[in-house]
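I've put the structures underneath this note.
No value in this document is a laboratory result; all are computed from the given coordinates. Note that the structure is a prediction, hence the values are computed from the model and not measured. Cβ atoms are built from the backbone, for glycine too; each structure is taken alone.
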Structure I
Amino acid sequence: MKLSCLQENLAHGLSVVGRAVSSRSTLPVLSNVLLATDGGRLKLAATNLEIGISCWVGAKVAEEGAVTVPARLLTEFVNSLPPEPIDMELSVRTQTLHLRCARFEANIKGIDAQEFPIVLTAEEGTPFATVAPDALRQMITRVVFAAATDESRPILTGVLTTFEGDRLTMAAADGYRLSVEYITLEGSVSEKVEVLVPARALAELARISADQTEPIGVIITPTRNQILFHLQNIDLVSQLIEGRFPDYRQIIPTSYTNRAIVDVQSFLKATRVAHLFARDSANIVRLEIAAGDELIPGRVTLMATSNQLGDNVGQLDAIVQGEPIQIAFNAKYLIDVLSVIDSPQVALDTISPSSPGVLRRTSDDRFVHVIMPMHLSR
């Protein structure tokens, strides 16, 4: 293998695939990144056996070849180099990669590319669905945070991803909250497909699609055990989670007795202030919601109390319909959802102090967030 590529291109490629590198594996080759010539370009690939990312960067290829080298060392070395062309040459006998850039040179010992696991790429099939990158990235941001991080319930660490007609729906839940959103596909799918994608894989997809402009293609393997997202010069493949996701539609209340429409940024700021006091008392923030009259607007009052530190009260003007209510939520969960809502106002629907609250954008019905209440001792 003998080639030359620009330092900034190689640094960008390594930053894309770097998050898929295994940090604690018994297989040394999984801590490496694969460098291989591919049709006049340099292909970079990394995998932790759950997620695999491949990225292609422009290069002048003199000799074909492939090798794997320690990802962390290569990334740190390349990031330290000036923005000049990097010449790379592999000694096949010793599996050593020689790099030269400006007045810097290095020899990095690698592992034979034959030992690197096969990472699926888009050559394996044609996309059955395509989706706009901005819409997909924003949807992932509003859904993925609600997935569980506790591996004891693997089903809930995934995001239920449903392709049906011209609609893509994602739902995530951790037992205390549920986030659901749908967007429109760039065309229709011929059959309904429902898969459980690890939340970590979707978070990576959101990260690497930040500068994408072309539609993202989606491929699901015939065995239904892997999903592949095809971007410009990047492919991300993930194992799918086996099992049945709970029927989240049963969790979403269909009615409410109180609706409060509040400014999102004011609500977020007041909740963050309340959280300063609530974090020492199980993150409990109490909401008192009351309708106004001809002289006084409706209001939402947030209260948090810490036995050691003191207490806090914040008031927000709101458009309130229905009976007054007192309900408590986890302040951290409120902050999480209010941080990702992109409309100026949010509607909070409640039924009783012991029933879930529902947050929706006032601008459309594509997003729903259900949050379980916390018990208030009288």
Structure II
Amino acid sequence: MIDQERLVRDFCDLVRIDSPSGQEEAVAQHLTRRLEALGLRVQRDAHGNVIASEEGANPLLLSAHMDTVEPGRGVKPQIKGDRITSDGATILGGDCKAGVAAIMEGLESIAQEGLARRPAQVVFTRGEEIGLVGASNLDFSLLRGKEAVVFDGNGPVNTITGASPTYVRFDVNVKGRAAHAGVEPEKGLSAIRIAAEIVTKLPQGRLDAESTFNVGAISGGSVRNAVPAQALIQGEFRSRNTETLDLLRMQVTQTLEEARRRYRDATIQEEFEVMFRMYTLDPKEPIVQAVTRSMRELRLNPNIQPSGGGTDGNVLRLHGIQSVVVGMSTNLMHTVDEYVVIPDLVNTARFCQQLLTGGK
């Protein structure tokens, strides 16, 4: 039986361990000790991902990521009724430590009760929040499972990600010409002004039900009294429609061409990179059927919804592993108002246990 007190305690212990992207080692070591205590053989690949394995055919992959976004250092979890929050100065870290905690509690509960179950392989990745970096560098030769459940969705566990978009990041470097801003500004060419004009001509926000566009950062210049010679624009666009993706890329490049014609003395260079690719769940896939069946056995109604975000599930699918992303009880992710609903967290752990033991 899932032990709510233990689950909440372990979750709070996890979020107290600082693990911003790139600094996951302490939480990796913590999880390694716990997984080894459960009898799993733990390996670290060259990127530092944690892969815990056990004997048995056709293991089910259980996955979550170890890193959190900023501000995520010095988290002080607070229990308020049936919710866990931070003290308001940081995120909580429920994304994705609620998923990690649920997986660990599911395994702990099964071991404690001595229940027969399907073999498992646990994959805890690094650097998910900065572009699925850990999953993209995962040593897939260490994985034996061909089906995975990724605990990294928003809301309760019965929220299933039915579709995920392709995500394209872009950087635009603008090089103008420096000059003294007060003595001879006419000799300068402001890279910041050029960058600002480019940004105002790009789309922003939600474009349709399947597509979004965002300029997330713009930087440049060096000092207040110099015409800035350099500026950097960092943005992204996402869509579940291939044609829309092509049109958005074309719109960015056409906007840059217009800027080049207007400012012929400037140098404008762009770089695009596809960070992850879209997918749509097939309800006939065995893992989708196993997930929905386990939920119904727990009287949880599967709620399949499209998402604008990406997870390690996108990468696993690219490598031929059928993956389903489920909720993990976290809400308002990536904000200091983030919270975890305790009954939902318990249900996430119950689902993990049912998924492994159902029919055994």
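Summary table
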{"quantity": "Structure (I, II) behind the derived value 25 of relative contact order in percent (Cα under 8 Å, 6 or more apart)", "calculated": "II"}
{"quantity": "Computed 145 for volume of the Cα convex hull per residue in Å³ - originating structure among I, II", "calculated": "II"}
{"quantity": "Which entry (I, II) yields the derived value -5000 for helix-only ellipticity at 222 nm (-39500 (n - 2.57) for each DSSP H run of 4 or more, over all residues; to 500)", "calculated": "I"}
{"quantity": "Structure from which 3.3 was derived, mean projected area of the Cα convex hull in nm², for residues 70-109 alone, options I, II", "calculated": "II"}
{"quantity": "Winner on FRET efficiency 1/(1 + (r/R0)^6) of positions 86 and 158 (r between Cβ atoms, R0 = 35 Å, to 0.05) once structures I, II are ranked, highest first", "calculated": "II"}
{"quantity": "Structure (I, II) behind the derived value 0.55 of FRET efficiency 1/(1 + (r/R0)^6) of positions 46 and 190 (r between Cβ atoms, R0 = 35 Å, to 0.05)", "calculated": "I"}
{"quantity": "With Cα extents along the principal axes in Å, for residues 182-341 alone derived as 60, 37, 34, matching label from I, II", "calculated": "I"}
